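Following are the structures in question.
Readers should treat all values here as calculations from the given coordinates under stated rules, not as data from a laboratory. Note that the coordinates shown come from a computational prediction; the quantities given were computed from them, not determined experimentally. Cβ atoms are built from the backbone, for glycine too; each structure is taken alone.
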Structure P
Amino acid sequence: MRALIVFAIISLCTACAEAPGAIELNGNTMGTQFSVKLAGVDVDAASLQQDIEASFEDVETMMSTYRPDSEISRFNSNATTAWQDVSAEFCKSVAAALALSAETGGLFDITVGPLVNLWGFGPGDIVDEPPADERIAAMLESVGYEHLQADCARPALRKDIVELVLDMSAFGKGYAVDRVADWLEDAGFQNYLVEVGGELRLRGTNASGEKWAIGIEFPFTDQRRPYTVVRLSDTAVATSGDYRNYFEADGKRYSHTIDTRTGRPITHSLASVTVVDSSGYRADALATALLVMGPEAGMQLAMKENLAVLFLLRSETGIDERSSPAFEQLRSS
């Protein structure tokens, strides 16, 4: 059984006033939904909607592995180890993802694509049983961020093994919220919340003049309700979990979160990781890396690096939490 929970947008309106001086814009992007909330504004919502959708479209044109004509798909399908010319923005985004891959020791790895596809979580065929050990071992030979180079002065990318495949799904939504948030700030907006598939960036206050209320959900597959709510401003938030995209075989669940050290989905008790950081793409990637690390090693790194994180773990009695001091400081402020 494969479970991929998709929640419908109840209201089909794309520009809805939720309070005086507040606007909410909704739509679809990157295989999920987006929401942009603005406070203290008086703008043409329809025009703003078009600009925001255009920004999201630019990200998909660069990073969607489901589009054969995207920059990432063209790079992946080009069986060469020669330098390939790419756009300046795509090169910079790949370079940022490479830096995070190195920072996390490959636990977030931009080249995890072959393993993601092997386990049926990419744009290829869906699978309903684990691949053979031999196939996993062979595919691991095609993974490793150290096999990728970015020269953004050109700008161009190069892989030193032709089988290398990029996958920015643990980076792209965070990057998209950053891109739209930066555009809003350049346009003069001071109070906003941008959300794509659960990844957020926010600034200022809501229409009531309060910090934005951010709900962190229980890691349940069959329902969606908040575990806790924190009020935040001028930051980004990302959550990675093993409870939305998975398949089951012989009574065992296989998550879409792949450990590049083993080539297999994670199996520990850590169900979700929420990271609060300065940028959406960094929070997105770190949440994935900490989820792969597991509850003990992940929290050790969070404490060492003073990261604001909330871990939700499965236990015999339900859900347990562990949080870093930096997260508790945000929670109490």
Structure Q
Amino acid sequence: MGRKARVGFTRDYYDKDGNFILDCPAYRSMEKMQGIESEVFAEMLPEVAPQQIENFDIVVTRTFSRWTDNSFTGNDRLLSLHRNGVGYDRVDVPALTRAGILLCITPAAVRRPVAVTIITFILALSTRLFLKHQLASEGKWSEAAKNHGCGLIGRTLGSLGVGNIGHEMFKLARPFGMKHIAYDPYLKQEDMSDVDAEMVDMDTVISQSDFLNISCPLNEKTRHLVGERELKMMKPTAFLINTARGPVIDEAVLIKALREKWIQGAALDVFDQEPTPPDNPLLKLDNVIVTAHAMAFTDEFLNTAWEVIGKQIAQLMDGEQPDGVVNRDVWDQSKFQSKLKRFLEQIKS
């Protein structure tokens, strides 16, 4: 009988008291998979160190630590890195590719939960939900009636980025009777036929949207994609929603824009620095809804993510290319195929 596949879990799945924070039935099923044994990293470092991964065939991570060239120094064993989500801005993908390691993500897990989060923010902003909750809680009924929300029929919902999540958001928004516009440099108009959204240039989306959604990955091209020029271009009645990554927006300029009412308000699930410092002005402004990068953490998200990761691991153990691979070129590399062949021989011997 061959050896078991060694699966490592990074320490960011546990709180400071050592409690696993993403538990669900699908995780427990994955943990009981035949032919694998798992171990948790002893510590969480700012940058993953080579010795932390040297004894694993597969690593599952939340990517709170950075993965760099140095992380893979001398490694000739690791086959794949699995992320229960879609963002991988803390992973040096070219370095991973050079090391002959697959990066696998779980887009199916985030598609609906993050899209629901965006819709939730649209409804909360348009109805002034949290202000009215506060006024009602304080017994200020007459003041609550004076704070009117805005209807959605005929308003414009725009999105910078229309991938997995952006498509789902537009589908969920259909019953609200809004106009849909979008900018995505990687898509054409025919790619939007299923969501009835018009593809326009970036400036048009920014200047015409009543609700401007950010659904793009963070990279060197998108860092501070929305800055002073863009925020001043928005309607003064518009709302900005970001569930992607904080640095896509210039946070210092956004604070100024909200204070000076360049825009009406914002809803943010992500920040420049996470956890964001308690003195961040965004936490105190009355025209901002803030959440702790956890709005999509639902039972639906967790179960789907672990189901997908479990399937990806099973596919590797069967010698198949896993679903959700980001750097597909790795699969045909001689370096990777050599590692995979050795791995399969060891677990099946």
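Tabulated data
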read-out: Parent structure of the calculated result 17.6, given that mean count of other Cβ atoms within 10 Å over residues 52-59 is the read-out and P, Q the choices; value: P
read-out: Which of P, Q leads on distance in nm of label points 7 Å out along Cα→Cβ at positions 116 and 228, largest value; value: Q
read-out: At a computed 11.9 (mean count of other Cβ atoms within 10 Å over residues 76-83), which of P, Q; value: P
read-out: For Cα Rg over 2.2 N^0.38 Å, for residues 252-323 alone computed as 1.08, the structure of P, Q it came from; value: P
read-out: Distance in nm of label points 7 Å out along Cα→Cβ at positions 108 and 300 - highest-scoring structure of P, Q; value: P
read-out: For 28, 52, 19, 1 (P(r) over Cα pairs in 20 Å bins from 0, in percent, calculated) the corresponding structure among P, Q; value: Q
read-out: Value 4.0, calculated as distance in nm of label points 7 Å out along Cα→Cβ at positions 132 and 156, assigned to which of P, Q; value: P
